[in-house]
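Please go over the structures that come below.
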Structure 1
Amino acid sequence: MEKYFENSTKEEILDRAELFVLDMDGTFYLENDILDGALDFLDSVEKSGKKYMFFTNNSSQSSAAYIDKLAKMNCHISKDMIMTSGDVMIRYLNSFYKGKSVYLLGTPSLYETFREGGINLFQPEVDEKDGFVPADTANIPDIVVVAFDKTLNYNRLTNACTYIRNGATFLSTHLDINCPMKGGFIIDCGAICAAIELSTGKKPKYVGKPFNETVEMIVDATGMDKDKIAFVGDRIYTDVATGVNNGAIGVLVMTGETKLMDIPGSEVKPDVVYDSIKEMGEMLRKRF
């Protein structure tokens, strides 16, 4: 693999990193199939005395659901070893908008996670009615939070726009445009936000990868110095940028969305590029 876009050698990164924050879809597995060498990589990390955890921008499921999914792949982790952009949003809301009413575009799983996190969810009766019913502009929530909502319908999308147009703060869990699937992609949170932005003229504040709120939450949870944390993933604009833009390490793997031809034209350059976490595990094993 060409190295003209790399800032560090593969060996240097493996030596420097003490915590590997792994993306999931496109990095550790693809849909329901674990990628070759993924478990061997985790074994190499453990035997080297280093640590790993998972972080996904995909806010359509709860951390508990991801723990169950990983267990079916023979990867058994505890709750403190995984975070989602939904978790970061809950922390952000409780830190800066405690008690404020929140209209959430999210799956039932995320609704439950928000409730458990103490978020004051705004649920208008109009959401339960059949057909299109305009939102009541006399009853506006304080905040609209947009997540990766696979249950989204026209009514709720329109209501979110109405609320934002009438003064609600516009927040979003993450900016991923597409979610990788076998044979292609499906639209993700960033694409939903783009439709809302075009309709309202308002831009959201994002808190998942690649933003500092994510890094701060991981640092607080692990006590690890930022420059010892390697964010590993298949996307430059989220996974890699989280490390590169926030004083940590940005590692790109070529098992998901990004292609080699994408790298030279990207504003964000990976600190290092591996074919896969399988390659990382094989190289790490040789370091001890």
Structure 2
Amino acid sequence: MPEGPEIRRMVDDIAGAIVTRDAKKVFFAFDRFKGYESALAGRRVTAVSARGKAVLVFFAARGDDGPWCVYSHNQLYGKWRITPADREPETKRQLRFAVFTRDQAARLYSASDIRLVRPDALDDVPYLAHLGPDPLNEDIAAGDLIDRLNDTRLAGRALGGLLLDQRFIAGIGNYLRSEILFEAGIAPKTRPKNLDDDAKQRLVEAIVRLIRRAYETKGITNPPDRAQRLKDEGLSFGKRRHMVFGRAGRSCYDCNSEIIKTTVASRRLYYCPRCQPTD
């Protein structure tokens, strides 16, 4: 499943193709939305934005009918494709939703969680209603994230699982979870309630820094200098991308200890036992 940075980069591409343009045609695969295809056709696409791992496509009002928003969540299999309007991608995926402008088309394949809602009712969408702070798409202060760590409903849960919970902080997925904990020097089984103030500050700074770095670098979480050095040494994108994720059995860049792979919340997690010691 794409993580927050990948969703945001995808949204940037969608926006570049259709925002401030009139939708010449709108397509829905689901019968319950078919009646809205003609209602949305001809309207200006005013914005495309991300919230966590959701994509929101906004259409302007027309006449007495107010603005609309198409909400979608890629889940495991959804994929957006941007092409010239008259060129259909070669794929065996099923088309679920599409917006066609005069020149470009944005098509969403395979996703099943698609809703048509009024913009002022977005907070009623279950995923969005329970979404935590979104450091990549909102102006979030470090204190807001520390408040989440201190929330008594969350403070007793091990961070290895909690970081995947979009109700805690939005946009973190599997590779970011491992990288954030390593960057902060915190073991996966640690609970927020057992962190001192310095550790909490390290954690929230690592969350913001790595989410933004992954967005800016197309998924690279290694520090820029190291990533460039590894590239100059001839390492592939996959092998120079992360600090610990996907590096089981290899040496930690910081201490030369062996990176360990484990499973937390039914998903693989990587950590350095020396840089992320347990108490």
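Any read-out appearing in this document is the output of simple, stated calculations on the displayed coordinates, not a laboratory observation. For clarity, every value in this text was computed on a predicted model and none was experimentally measured. Cβ atoms are built from the backbone, for glycine too; each structure is taken alone.
General observations
- Comparison of 1, 2 by Rg/Rh (Cα atoms, Kirkwood Rh) - largest value held by: 2
- Which entry (1, 2) yields the derived value 32, 19, 12 for semi-axes √(5λ) of the Cα gyration tensor in Å, for residues 38-173 alone: 2
- Taking relative contact order in percent (Cα under 8 Å, 6 or more apart) as the measure, the highest value among 1, 2 is held by 1.
- Ranked by distance in nm of label points 7 Å out along Cα→Cβ at positions 22 and 270, structures 1, 2 are led by 2, which has the greatest value.
- Winner on Kirkwood radius over Cα pairs in Å, for residues 46-117 alone once structures 1, 2 are ranked, highest first: 1
- FRET efficiency 1/(1 + (r/R0)^6) of positions 102 and 190 (r between Cβ atoms, R0 = 41 Å, to 0.05) - highest-scoring structure of 1, 2: 1
- For 1.00 (FRET efficiency 1/(1 + (r/R0)^6) of positions 30 and 238 (r between Cβ atoms, R0 = 35 Å, to 0.05), calculated) the corresponding structure among 1, 2: 1
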